[in-house]
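We did not get these values from a lab; they are worked out from the coordinates using the rules stated. All values reported here derive from a predicted model rather than from experimental measurement. Cβ atoms are built from the backbone, for glycine too; each structure is taken alone.
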Structure P
Amino acid sequence: MTGDFRDPIRSAATSLGFDVCRFASASEPWSAGERLAHFVEAGRHGDMGWMETTLERRSHPTAMWDGARTAIVLGLNYGPGHDPLPEMADRSAGYISVYARGDDYHEVIKGRLKTLAGQVAARTGQDVKVFVDTAPLMEKPLAQRAGLGWQGKHTNLLSRDHGNWLFLGVILSAAEIAPDDAETEHCGSCTACLDVCPTQAFPAPFQLDARRCLSYLTIEFPGPWPVEFRAATGSRIYGCDDCLAICPWNKFAAEASEGRVQAREALVSPRLADLAVLDDAAFRALFSKSPVKRIGRDRFVRNVLYAIGNSGDAALVPVIEPLLTDPSPVVRGAAVWALSQLLAPETFALMAMRHTDDEDTSVRNEWELPNADA
């Protein structure tokens, strides 16, 4: 079935709270699959093995569902209403990425997408499938094809209307719906996002090496971080917004109107001392309905300890010391590194003599790292 159902679908999307709704072909050829293959072949996906195992299915929307003909791409604005980067000046507080300060966007969007998908299926008489970053579908290339924005030099979607702050959801339909015009790239000569990256995670414009990205390290990477990136994280404990927040296109962005994605007060500049003492139950309570919860308490406290090590505040040493006997090796190891950054070399050396019998090799290795002031 071919038809122009765009206006009634757009109207329905607006009534459900979406800020943008556009259409693209889901069946025409594209180069995104080839770019992804090169990314994986270069090993830039790091420990995200699922990207390799699902590579073929990710290569094109029809590789995942051969009946897909149209992509309906929805955007929900989550703009913070201010530049969040100055928050990192307070080294006694943790920095949580803007997208994770409210409710988990998957849950916010999923129900609305299903409602809209049901209406699309009823209107077109064709099958539909719904996606919110939970299946092997490349949403950002589809969003550019649909005209929501373009993939900037930082590889994230960038909109002339919403800056860097759009959550995406996709409905694939077997119906042939007239596409909207694709968006073109409008970065020009600007390299602000590349220059601001604290770990130089961009080998070239429009290319990312996830292994160097603080969002990857704080969220996806399970073990002790490579030492070279620990100081660079500063106070970032979940995600990193530098390349997003620095972009000049954000001057056109507006603050999110959807209450569920707006920041909770408790997740804006939370005290590192309070976060370090969280047990599993307290962690789950604090991050109820938050995407932060999915990384688990141990990985999160690891991140907090790296931030404490960067705080320069020796008054936090008593907060660290009990974590030297934490059940989790990754927490114990991060506690060792944090102490190495805050204690005088002689004091750290004496403490190391008492703790080098840890059963975990990775933790013993942390005690053997050179003290920062040595």
Structure Q
Amino acid sequence: MNNEIYKASDENMKPFLQEAWNASGFGAPTIIQEKTSALISEGHDVIAEAPTGSGKTLAYLLPLLQKIDATKKQIQVVILASSHELVMQIHQEIQKWSKGSTIITASLIGGANINRQIDKLKKKPQIVAGTPGRVFELINKKKIKMHEVQTLVLDEADQLIVPEHLNTIENIIKTTLKERQLLLFSATLPQTMEDVAKPYLNDPTVVRVQESETNKPKVDHVYILCEARDKMDMLKKITNIQGSKVLAFMRDIGNLSVVAEKLTYKGLIVGVLHSDTGKEQRAKALKAFRTSDKALLLATDVAARGLDIVDLTHVVNVDLPKDITQYTHRSGRTGRLGSTGGTVVSIIEPYELKRLEKFTKELGFELKEKVLYKGTLTDTN
């Protein structure tokens, strides 16, 4: 597999990418980057599955930026993602890695002013990132010419190949030419979803990277036994651990809002992310979370997908995940590349232990019981 795109000494690598790679401080490419770079560069369709935090965004972004012809004033790459936050994160990465080039970029998300987005498209960007609904709306308005698009990327593809988005995704794919390139990237891509996607792919190469193959920082998986009525106080204590930055997951939006209100009243800085959170509220919550010490972000699963917060110290399951896939995505928010590791804490009632043990055993994670003692997570014995 050709790794040359990542080597600063590679004379074929565009200068702006060389500079960005050198400035990033990254040493070698990650496994998923190694395995997909040449395939993407050569125009192959790819289905890629790799753990969260393993460098998937750069795995497709670097070879695509290398391929973009900045002299052509047309959209050459469209990246689709299911949430506003993920689209904005991807767009920030595009801007970071295309700095110093003449490549024009745009982000297209639902809920934002569509006329401003149409104005962005008038600047003839070569690469755009967007949510499916808004992208398809702009295609129907003939503001995006998909027959000019060479590559379509589905980021967190398992969140896009679901009933909520599938019809829109299929309609977007149908507007592209047959010879276009289609890339699917996700932390979990069950066979059923792969089967749904395959009719739209041209002889795809399937690349799977296991957690054990990555060089991600170490993540500890622990649990605290607690009665349901005491979970909120336990979450407060975890948030008060010195130097902590906590992302906590809850299933129900109503319960989440009540807990957020009560913890805010108790003096914590609490942000919320769920499907009813407006664009400005989301941005405000994430900014406060990233810039505050002892900060707490309460989220539902869909709202937090793809979030990349480098200094996140703890992921807390206030409500136990419904399945192993959900556990994988939640735990992957911490211990990402560039961090020093993290801890996944499940606050559970005794009857939930068996299900949690099943998740961690199947994933190959060691699970330990902890208690909170004098502001630290401590072993029980």
Structure R
Amino acid sequence: MSYRKIGDLIQVVDQRNRDLAVTHLVGLTINKKFIPSVANIIGTDMANYKLIRKNQFACSTMQVRRDKKMPIALLKEFEIAIISQAYPVFEVIDENLILPDYLMLWFSRSEFDREACFHAVGGVRGSLEWEDFCGMQLAVPSTEEQRQIVAQYQSIANKIKINEQICEKLEATAQALYKHWFVDNKSDDWEMKKIGEVSEIKAGGDRPKVYSEIETEKCFVPIFSNGVTNEGLYGFTDKAIYPEKSITISARGTIGYCVLRNKPFVGIVRLLVVTPFNKFESTYLFEFLKRIEFDNSGSVQNQLTIPQISTLEIIMPPETLLRKFDESVTKLNDLIEMKTRESQKLAQLQSLLLSRLAVGEEVGN
């Protein structure tokens, strides 16, 4: 296996949308994906936008040091699109030497982003000079080995996608059960109560000491803070504060994001924790709370408080129905958790595969 400079393998493509024949405009994310552009293009001359075709790349060399990533993506979803003229567009010179999909895997490596960040200049918002990008090197095995690596990576990605689809269907089933039992068929005899009457509501506390996952077996109690990414996981500690079947609600910034916690945990700053007095009511309360449309205006003062949650009114069905709902949805949630864990392990396998590209190892070796 040899190492080659990126610049020896690619060539810049600069074709413009002069005849305005292409209207599908895409943007580029820091997570190395194309998305439909959200730019305001009213009154914009689209003739100067660049054309990008299937199996061509677009990248951004700006602010690489600040973002600690180089936004770069390979177009696969469309035959042709347009993109801002600010993005360099390039393609592989010879697919008999390097496959576009393999090159994209190399660009997806965390090691690639660290090297790009190292070369970036210009202060905190340092950009990466095109010459420095072209001067970076990558491992180039035979095209047959490249195909095997790409196939292995895509096989893992497909399994993750299938798991996500399964989880979506399971969540939809839980929502359908809630709607059928408690919305479409609710009874006038059901009692109206406030959330504060059926649960204990507390605000998250200070950050406890964070342990490594592998430091000791007793330090597997998760710590959750306000956040949507990774469901707010902050770290791990050795002593739980809240019991399983409690519900966390993000209380600052993006407010109202609810998660039903299936294990004992610690809740910290900018988080509200709702612990039902009866555990079998948890799934019902969770489905109710996540449907509340809280004000997410994004203002600095945007927040949820304990009184706001505790005074919310909720219809409480008979205990027998709540127990039946809890039993049914808990089974669905267990399946979702199993598939989520499987996807997390698959994602780790993907990262391992990418890290071994430099030495030409397959994950199974």
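Computed over structures P, Q, R, distance in nm of label points 7 Å out along Cα→Cβ at positions 94 and 198 reaches its largest value in R.
Out of P, Q, R, choose the structure whose coordinates give distance in nm of label points 7 Å out along Cα→Cβ at positions 190 and 350 equal to 3.3 when calculated. Corresponding structure: Q.
Looking across P, Q, R, the calculation of semi-axes √(5λ) of the Cα gyration tensor in Å that yields 46, 25, 21 traces back to R.
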